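Pasting the structures here.
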Structure I
Amino acid sequence: MKYSIFHKIKIEKVFKILIICGLLSLIFIIHSQKIEFSSIDLGRHLENGKVLWQNSQVLYTNLYSYTETNFPFINHHWFAGVVFYTIYLWGGFKLLSLFNALLAVLIFALTFNFARKKSNFYLASFLSLPVIFLLTERINIRPEAFSYLFIILTWLIIDRVATTKNYRRLYWLVPIFILWVNLHIYFFIGLALLGFKALAEFLPPLGQRLTSFPDRWQLAWRRAGPWIKNFILLTLVCLINPNTWRGLIYPFVILRHYGYQIAENKSIFYLSHLMVNYNFIIFKVLLLLLILSWALNWLISKKLQLFSTFLMIFFAGLGLFASRNISLFALIALVLISTNLMSLKNGFNKKVLINLIYQKIKPLYLSITLLILIIVSLLYLGSNFISQQNFIKNSFGWGLATGSTNASNFFKDHKLKGPIFNNYDLGSALIFWLYPQERVFVDNRPEAYPVKFFENIYKPLQNNPVVWKKISNQYHFQTIFFAYTDSTPWAQKFLPFILKDKNWSLVYFGRYSLILLNKKTTNPLVIKKLTLNNLALRARLRHLSLHSNLREKFNLAFLAQELGQEDIAQVIYQNILFTFPNNRQALFSLGSLYAHSQDALDLQVALNYFSRAFQAGYHLPAVYNQEALVYWRLGNYQQAAQSWRKAQNLDRNNITARHYLQEVKSLQAVGKLPLFK
């Protein structure tokens, strides 16, 4: 009998180890993606770490830009650059990738262990799977990873102190906050955790009616006093940064002068009209589960856990406010939901069905189920990367993605010169590649440029060829270095007209960016030598598309269309569909190609592709708008109106659908169109 019990315990322990290894492996794998250097902040962070020891002005001004060099700027993440650059010196981009993956594993391990202690192993493990999928939203090497780590550590310390009443342990937070305030702007979240704990301790005694108000106030202070004192201490500690009080208040004012709106700062409800992102669905499910578990726990226990409630409201608010926060929300939700569900189970009477079911489920069955789910998740992530790239978007591995340095090498090898006009996405990469020999026109720090720069210069020059000519003459642009993967409306307008501008010559393009030279100011021999003719364009497009991953193929197909090589774009899309017949983006893209034809048969083909895209789950307003225009051109006005209504149902503020539906009503009012529903 003793042997049997020991044997069962040993098997259960082995299974738990396998489950932990499986979960940590998932975390490690999703963070083992090659760095797509052209569109992230890493280049600027590395340059910060390099330049800081030579020029401290990088802490206070926009040092890297020739357009707004003296614009005052608070470098709130300068120490992250020091850390990243030190790691880079030791082992290059591969070691940086490995460091990022291991840091993610550490953050998840701490969070998982916390959730396990607050609930139980199996509950925390099951909830970890959707959380891991949500973590794919933020896998790039960013300073915010340090904030994730410090948020969990701060919460752990608060929880430990609340249990032991040993308030001296709160002093452990002092070195953490000294580092945190110089690593990333989310240090204010740590202060918020202390504030929530102080408030949660302070409020309950005030609600007691059996004692006098002075006694209640004294009791409230006795309970909350140590937390309030440490909150004040840590607030003062956060003044230890190069910008002192300005650095302390910066998280609360940074968005006031944000002249450039970026996708990660938009809510999931806004972005869901523009893209299909399964993580948004997972976020909504976790949020709903969190609210339900909290509500049921409150109803059954009749007790409101104030600290947990404050955390739920705060982190749910962050996730709803900006998509960049949904991964952070997932980590917090793992602990909160686990705790709520465990409290819910303990709150039920032993005879209640849920407890009877729980007691009947054997740990071995739970372990086997979890292992199967982990394996299925791993296989799904791999197959989805190959066919759709919904969760894992970059190639597996460490270091830079293929071709990341080709553009900069081309620029340096051919001794090209500025002033450079570059777009927002590419700025940080150019800073790392070219500074101090060349400075950038703009980089991806909206706070480092005045609002008027974006509103009066950056956007207008891309939207309007006349404005472009005026500003180009003002800055004497010699080279255009542009990430053509930029999906902003102004970039989409700029590329077509600049590629057709006879004053500019295309000399290079790769998987992410292109380079054009000013014919008027560049040596004619250089222009003649480097300019890509039609034959060279087509050959390079074909070559790159054959040696690219799925995401890069779409980039190249888009560029082919902009270069007037629609037949090559069509071949790329068809090759994707040959391997992955239900790839919704390829279906929509092919439909869009045929939609521009003047032939009625081609328009019918476009409708067929749109229909297949809908069947594959590509229900976006833009697709319905495209479909409606095709129906309109075919003379099927009723179907066109129905498609625009579908677009408007998905997005009430869809300008295109609203405009055309108003046109339909106007035409019906004057008898030019028949009346239909």
Structure II
Amino acid sequence: MIRIRFCNLLICLSVLVANQVSSATAQMPQRGGTLQVAILGWTDDTHYQIRNFDSDKKPVIQTVDIKTGKGVVIPSVKSDRELIEQALPAGTKLSISDVISPDKKSVLIVKDNDLFFFTIGDKELRKLTSDKAPEVNIRFSPDGKKIAYTKNKDLYVYDLSYNKETRLTFDASDKIYNGYCSWVYMEEILERTSHYAAFWWSPDGNKIAYLRTDETGVPVFTLNRLDEPDGVDGLIEATPYPKPGDPNPKVKMGIADLATAKTTWVKTDYNIDQYIAWPFWTPDSKKLAVQVINRDQNNISIILADALTGDYTPIYNEIRKTWVEFHEDIYVMKNGSGFILRSYKNDWENLYYYAWDGKLIAPLTNFNFRVTGIDRVDEDSKLVYFNATGPQSTESHTYRVGFDGKNLLQITTGEGTHNVSISPKGTYFIDSWNSITSTGSIIAYNRNGKKIREIYKFEQPVYDPAKNSRPEMIKIMTSDGLFNMPAILTYPLNFDPSKKYPVVFTIYGGPDSKNVIDRWQGNNPSWYAQNGIITFTVDHRGSGQFGKKGLDYLYRSLGKWEILDYEDAVKWLRAKPFVDSTRIGITGSSYGGYMTCLALTKGAGYWTHGFAGSSVTDWRLYDDVYTERYMDTPQDNPEGYKDGSTLTFVKNYKGKLYLTHGDMDDNVHMQNSIYLISRLEDEGKVFEFMLYPEGRHGWGGAKATHSRNEANNF
């Protein structure tokens, strides 16, 4: 999926707003960038810890009795990482690559391409490996007694009790990987957080499921490293990168038995072009459920494989006319009864409880709005706590339902974004909420949803038009009358409705990537607001705000409906007396860069300025997993690819476009910008382009400052 890595670019503003961390701590309104009050967690079922301020306005941590509301100041609580770090031998520090054990008492330290083990109470580090090859993707077994990792793209296990390393696979090469995934799987299927890891421990710690990948037939894309540090001759970086219609990596799932160091292969057909990922084990570790999606990405199956034989039985299947996606957050019941998954079966994501034989035990929800995730499953009380938008798609709420789908309770109410912390036994809830109009508060409820008390009310700043920008949430109906698009209009400092102001769209715009959320926007005005510019964010029909009913419009037609809906938003803006229709800009990066380039070509005449970063310009140039999910292949959908390409509409180009791209972008290749630049030059169009040497898919440091300054002066 197209994403942005460094959001300190001005062009990333909309993505930064859309992807803020949603933890209870991070969601709290802030004063001048300083965190105010936050719930830190529960110590038992009736006591929670809160970061607060004493009478001298110094931060303190309190343990509070939820029944009485009385708190006791306690010493600063150290994190597990801090406790381990203070126990390490003098001069040893933890790094981001080091891994803490499940019991939080030990750590694996990566140093000089070798592994070292340390447990609190030890006097020195214990060296585990001693070779030149680096160990990567290190993961503890569930019981913490073993570790697994990949080395030279083969899979290894290390028994910490016996100080023994065992190599589990032996055929890795520059195109064959075991337990280590391909670039396209990392980017689009297993996600970047996997760091290329493609193996999964069994619950008992005696087996490891892993993906074997063969990229022999995948075309290789080369990037030329030409910056000064790479020398006068430059360097070549080559990566297998399948583009739409190209051969894919061949994959199969293996199950390694650690007692024998032998692999049993799940008996899927290795010659079928399909995607295999996101496995999950039965609690007894005897069977492995594997998700399989066909190349067309409109059919997903879950198969249940025997860990000893590799034989499997299909237990779940879902087919759509458009596309399906992997279920990434399946909850496996510890009691062995089955699993809970989210699915778009009724065109909205709802929860379903399945048995291991594939029979539906119960549909847990049946909303015409979106369930966004499971928060907790209480198997003793037979309750599922989950998050959902509620009827207003821009909000976020917490609910509870029984395993039979009955006795549904909406725990949070009222406008805005709600983040709930549940006590260990589910007796109490603490709701930290805010909205676009309110900094919100922290409220305690009992298990029946009855309010106990307001724990803390966040200070609502007095609005000062000279110091504060003012956001307003609105809705704009599409011209076909089918979708009422949510939008946020943010007025600049000292806004005067009798004057005319330029407007800039800050967007991302990709499928299922909504930007408009009802939450507090902060006190500090943006650069735009400080410089007399209205900022505007709107979510089109395919943003996820409208479920599959809206998403499915994008099938085989990326770029069509997004621009049409954005044009309707421009029409709405033009009708406002305070909008200067001669200065309507649009800016975004990655998919947002695509939208920006398309706006000034396909949507020419609606926008006057565009600042586009790391842009896709033609879907033939992006990876096949993401692109084919929505567009199918260029051979199957030539008209869709043509209509979704900025190159098709270069002759229509109007306005002022500024393009940026990193020359080492291994995600959206700079080839995209080169194609567009070549066409613009051929048509004699005027534009600007800035190249960022060594820039990947976004960049930081001095070059980010340069990019921001260029955007400000554009």
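When helix-only ellipticity at 222 nm (-39500 (n - 2.57) for each DSSP H run of 4 or more, over all residues; to 500) is computed for each of I, II, which one produces -21500? Here the read-out was taken from I. 2.0 is what came out when distance in nm of label points 7 Å out along Cα→Cβ at positions 90 and 122 was calculated for one structure; which of I, II is it? This value belongs to structure II. Quick one: distance in nm of label points 7 Å out along Cα→Cβ at positions 482 and 602 came out at 2.4 when computed from one of I, II, so which one is it? Source structure for this number: I. Ranked by distance in nm of label points 7 Å out along Cα→Cβ at positions 394 and 498, structures I, II are topped by II, which has the highest value.
Thinking of I, II, which structure, once distance in nm of label points 7 Å out along Cα→Cβ at positions 74 and 282 is computed, gives back 4.1?
II
Out of I, II, which structure matches 22.0 when mean count of other Cβ atoms within 10 Å over residues 250-257 is calculated?
Numbers: I: 12.8; II: 22.0.
Structure of origin is II.
Among the shown structures I, II, from which was the value 28.4, 92 of Rg and Dmax of the Cα atoms in Å calculated? Label of the originating structure: I.
When relative contact order in percent (Cα under 8 Å, 6 or more apart) is calculated, the result is 15; to which of the structures I, II does this value belong? Considering all the candidates, the number was obtained from I.
The numbers here are math on the coordinates, done by the rules we state, and not lab data. The structure displayed is predicted, hence computed values, not measured ones. Cβ atoms are built from the backbone, for glycine too; each structure is taken alone.
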